[in-house]
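Computed from the coordinates by the stated procedures, all read-outs in this text should not be read as laboratory data. Keep in mind that this is a model prediction, so the values were computed, not measured. Cβ atoms are built from the backbone, for glycine too; each structure is taken alone.
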Structure I
């Protein structure tokens, strides 16, 4: 396509309206509650829009409508479902600037992070477009003479999706796209801090792509009012949640009581291991990205940097200098790397965590303060495993550097928390790196890279308190489907009675 044609298309794209409404059964409407949620810009705390909140009655209506249309959607020709997915991906690209603007203003995303999130979302939708024709079954031998066994794979039904505010568009779409591509219907409850990018924006895209009414529903409300009701709703067959471990455990309890399937991606306290033969400069660059991208408000962010004692001083000096050069502030400026945390409470929590760690004996190398909701890039040295920044998930642009003496101690330190989501390891001996990596109790680990990696064709998920289930590729297909055994007695069977 020529550049002039691209410009012409951009000029004809009109911004979406009614993004501050509930979306139930194909209709955009206000919620039934009297109170509102103010959707705030985390950088300047200006009001972007207001949502009249959904009630439990609205939630109930959304689930019942999703169930009503479920059979027809599940029986839709897979090629039709694939076409809708590909159309949605095309619309996302056409509305790139609009989507990025929402990510910057609602989620505090820098342009770097917003661009990465947009691409990941696009890739996820395109990957999910292959799912309608991947619903493969089996024919297996039978131990009974004259019988044939058929195993059919079917959509689960209605799926409840609770999405977070940090990567709201992508982490919602990671469940939305596979679920509807497979033939399920969905009800989405986005985080109150990102109701547009986590819910209504995606609904608008799929509505424009031609998705039938009722397949995709969005309810926006306070978790204290509708959260437990949403999670435990008897119609949903699976609850997909991305968020903190404490909230995830509560969802797990409620979902378990309802005998629901669960896909829970929870917190992380990810180790970045630098062995004694590592390329220090390469490790510095990787660790800076893994820690400071999107203000480290990512479950996979590098939380603890473990450095062999022989490289500790060199790495610390270079990493601190790198951190001091990182531009922070207004996310609307294209060269900003570290923008605001989601709110003032989050910023204060990170600063207090740093202060507690310094009080425990760590050295503050740089940062440690906040300007509004922007926490400056912060590095602490001399950290030990009993300090707060080692044991707690930071979820902000502060990181501790820890020394170790050998591979065994590195593994012990890496495994010394309740989390096990992601990680990274640097070495020039790849076989050694693989052997160490396999002993780290984590769902994912990346050699000579950093910890923030997510590809739609790979299994994404954690161990220990970092969650249950796996997203991505055939793994999420397994989570969001069920199988049925149908046997056919072809020849008359001889019964013993």
Structure II
């Protein structure tokens, strides 16, 4: 008699699931929920994800798109997928502008000569031979720059000093990245000679500037653009406060050099019932060059690979295919994500559910979803499995799919957002301190548990989550 409550509960779950399926609702069978729970618990004590990112950051290191490390990273990913036992491993080409960084220097020339620590931004133009010396004009905000009189900035270096604050969800990066991407473009249109900003980062005491891409799309429009470390931005602002003309010399040996063809690297665990239907997860393989790309985004690639490997190790293959994508060149414009979405747009309806990990390796604390109304019950089933490891479900928020897979979401793929704790993420994001020691193996294991459990449940669901061409075009997802 001791087993009666368990048997009764299982019977009730089966009856409820059958009723839901009969009503057209998507439901996850009780057996799949049980297996996902076991996957979750196994993953929490598994170090596969950490070992993968350790391998990537040690054997390849920084992976600037188009650099000599780019093909080494691809070959590493192909070999790692095969080593982990994925059934199918292949690549899809991605072509993008080639931008190179060779050297970067800056100094305050007057009134108080001294060096500045800075880094060039992606798609920045180089300075003329011998450097560029011009007066600095400070703006308090991006809006102030938008309203500037061109005559007051022509031939000068524009500086914006927006300072990011620390938040769990990292929401200040919305403005920080806007200053970095839009600011140089606006400055160029106004006739400025160059652009500087306070780094889009939250580290206060480190002279490690944060790079990142600008919004330039045509090399003819680009001007020299760079980010100062927080302490150097403070110093520049103190000098500007004296009210004297401040002259800065920039010497940036960077720029465009034709185009380059890289590739997305894809590994699959083939579904046994519906091999043409996929649950898509992944991260981006490229990184910026100052650090080793551990949190951005070696961690995301490792989380997705490890989740796929745990599912592959089950006694039986999942009903649908688990597709893990290591995207090319996310950092300079979502090139891999856009290429994937363009190639697979007609298959949006066959993408069961998807999301990408691209916010470090802090614990996942929130889940949201963009799915059809009849699949909300299945999302709640996933949420109940994830709740014991600290993930709260917010049914009011849309799910964007993460950075690269946001492009496929835009084509109609149902998507989750799995928000990680980003309290300290922007201390290291895009700078020289993005290294392996910033990853806590226990927190990474929790991420793998989340991805393995949700992916398996989505693959086993009776019914779909609403993917169809154009299905979520107006859901308001921000990813």
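Using FRET efficiency 1/(1 + (r/R0)^6) of positions 71 and 151 (r between Cβ atoms, R0 = 35 Å, to 0.05) as the calculated read-out, with 0.15 as its value, let me know the right label among I, II.
Here the read-out was taken from II.
If we compute mean count of other Cβ atoms within 10 Å over residues 191-198 for structures I, II, which one ends up with the highest value?
I
Out of I, II, which one gives 0.55 for FRET efficiency 1/(1 + (r/R0)^6) of positions 79 and 423 (r between Cβ atoms, R0 = 35 Å, to 0.05) as computed from the coordinates?
Value 0.55 for FRET efficiency 1/(1 + (r/R0)^6) of positions 79 and 423 (r between Cβ atoms, R0 = 35 Å, to 0.05) corresponds to II out of I, II.
Identify the structure, out of I, II, from whose coordinates mean count of other Cβ atoms within 10 Å over residues 215-222 was calculated to give 15.2.
Value 15.2 for mean count of other Cβ atoms within 10 Å over residues 215-222 corresponds to II out of I, II.
Which structure, out of I, II, was FRET efficiency 1/(1 + (r/R0)^6) of positions 159 and 375 (r between Cβ atoms, R0 = 30 Å, to 0.05) derived from, given a value of 0.25?
Clearly, the read-out refers to I.
With FRET efficiency 1/(1 + (r/R0)^6) of positions 23 and 207 (r between Cβ atoms, R0 = 41 Å, to 0.05) derived from the coordinates and found to be 1.00, which of I, II does the value describe?
I
With relative contact order in percent (Cα under 8 Å, 6 or more apart) derived from the coordinates and found to be 23, which of I, II does the value describe?
It must be structure II, since only it matches.
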